[in-house]
Structure I
């Protein structure tokens, strides 16, 4: 564990290159002067920082590349990503909280090992996400956002991760009940993708007035709303209701993307779980025709992601980690590679996993600059120059040390 040392009150970490969250800085080295858990200054070689600590000091630790900690914007901590039709967490007995918490704790370790310092759980009905949020609160190097359970219609898709409601009044009451303890409100609006039919399995669970009322109540409490939906009917309903982000969003349209750009609605496209199904069809027993459908669905999704980027839709990276075949930590790195494969620039991909979600949630200091908290990820290689840049990620967790991510 190499120490970052320096003057008595200021430490110095030198990076040859860095990504601030908005652009690549490649004319280094750059000296990050750290004091009291924050970046006091970023200087060029030889320039003194606060207190006179020089950038070229022999005692400074040097790294190849530095960037903000990664954000996983869509995951399920109580599911472990077992590559089967049902993940271990989903199959665990509802009352077996000890097993579920053990799964979630291991998932947090894996996330941190991949350079993830902030993750948003996307719903569970067991209370594991709230428990994990409390467990890591105040710990350096990892933070959890939690909605508690998602909200779904009784008898429709989503019960394994949500609380069921049968009426409009119950839906409104669920938002009011969950909002005080939730960081976000998660709504299950549609079914999942039916790969055989190349369509969503079920349309909207809530009518327009109910969905709009749920969103309004969440916003009254200052809670962003993220909505599970695919299929144009569900996507258009979510946009009309004024949600803050659309999760998954398969079978997207250009018109819907333009409306999202106009209204500031973000998109978390979650390529990783569908890509796994295509790459490993034997896991679910998909037939060759269904596997071909998966390829077509992914091609269309990638094209819409590229279009979203062109239109200025805020793209946010979330892997749906915990889904079959999507392991926490590695799932986000895979998602970033898949977004790059959709035609996004390296800077746009990294922004989707750093500054974009932090700004979307209204967090202070979303990027790296003087005054920002001293929390970031380092690597020897830069993703702007090397495909295997993530081979040796390390999470910087304080102004005293760079620690191995694992």
Structure II
């Protein structure tokens, strides 16, 4: 097995890959740019994007490193999962060079805690054709399938079961990890320790982009770290297998999403807000740019007082590059300030992607502020920077209040 180390956004030296390996790479890791090399046939230059982790192409393994230390990536993940007990979470990640090997012990520990008192039970909505009516009769289905004849009866009912989304997500993530070539025998065995307790839970082949939303209450809050890490695992894993060939798979964590999640959660904690006042991606609120309400916007950062937005911003791990378009991130932030009718907005970059700046637009009178967030320091230093950002967020929010208190000009 040959291991090639790559770094995000850095072009590799010429690498020898077969046609099958190139095809597998494009399927399991489409974010990696592949360019034929001028140095000879069968040689290619590889350029990863913001997705980091490992790609297995038969005998060839690609390790994609982040631009920040792996320990900082694990901190960002741990804090976003549980901002209260993140120090405990961080200690459970293994000291491994491979991101997936580091994640397995932490995930196992979270699952063990979640299932300590047995699997969570809840209500699952089901539809079925029964000889007697149970729950609610589905008149539409009864007419469509049975032409109104009884029995059987087409019904919808809620079933109290352990086969619910929380347990399904955890089981799916355990099975996905089990498909990977985990080096540690302890980790491999630990992943199988939950087979019996989750035996009554359905194994769902989730699409990475269509994972169910889980709403947390006091009844399932102890599941949150395990479920959120399970969702990260399911979003990050891709698998390709053709008969007669070694399977190809990739476990790639999107640093854009990791950074965005961390900034949203860390600022929410620093500001002392709840999830409705400071949602992720404008969840629970409908924001549009046009009067016809067809151009829907979803800023990363927003502060709401009921249905009124008092602050808007965006978090970018990497400066967005679009051919033929200059400053797309600023254009996006400007659209957010227009849609919310706010005088200013804040753009937070990971350090190295943008310099601190204040842009005042012509005609519209909007102020677009750019502040970088350093990720190379200790976790405590990063959180201290976040607290300073929170102070700036509060100051920007006050601009709206000051603007409203200004007397109208005759």
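Rule-based calculations on the coordinates, nothing more; no lab input. Model, not experiment: these values are computed from the prediction. Cβ atoms are built from the backbone, for glycine too; each structure is taken alone.
Comparing distance in nm of label points 7 Å out along Cα→Cβ at positions 277 and 293 across I, II, which structure shows the greatest value?
The maximum falls on structure II.
Once Rg/Rh (Cα atoms, Kirkwood Rh) is calculated for all of I, II, which comes out largest?
Going through I, II one by one, Rg/Rh (Cα atoms, Kirkwood Rh) is largest in II.
From I, II, which structure was relative contact order in percent (Cα under 8 Å, 6 or more apart) = 13 calculated on?
This figure was derived from II.
When distance in nm of label points 7 Å out along Cα→Cβ at positions 69 and 373 is computed for each of I, II, which one produces 1.9?
Traced to structure II.
Out of I, II, which structure matches 4.3 when distance in nm of label points 7 Å out along Cα→Cβ at positions 253 and 381 is calculated?
I
Among I, II, considering only FRET efficiency 1/(1 + (r/R0)^6) of positions 221 and 245 (r between Cβ atoms, R0 = 25 Å, to 0.05), which has the greatest calculated value?
Biggest value here belongs to I.
Which one of I, II has mean count of other Cβ atoms within 10 Å over residues 213-220, as calculated from the coordinates, equal to 10.4?
II
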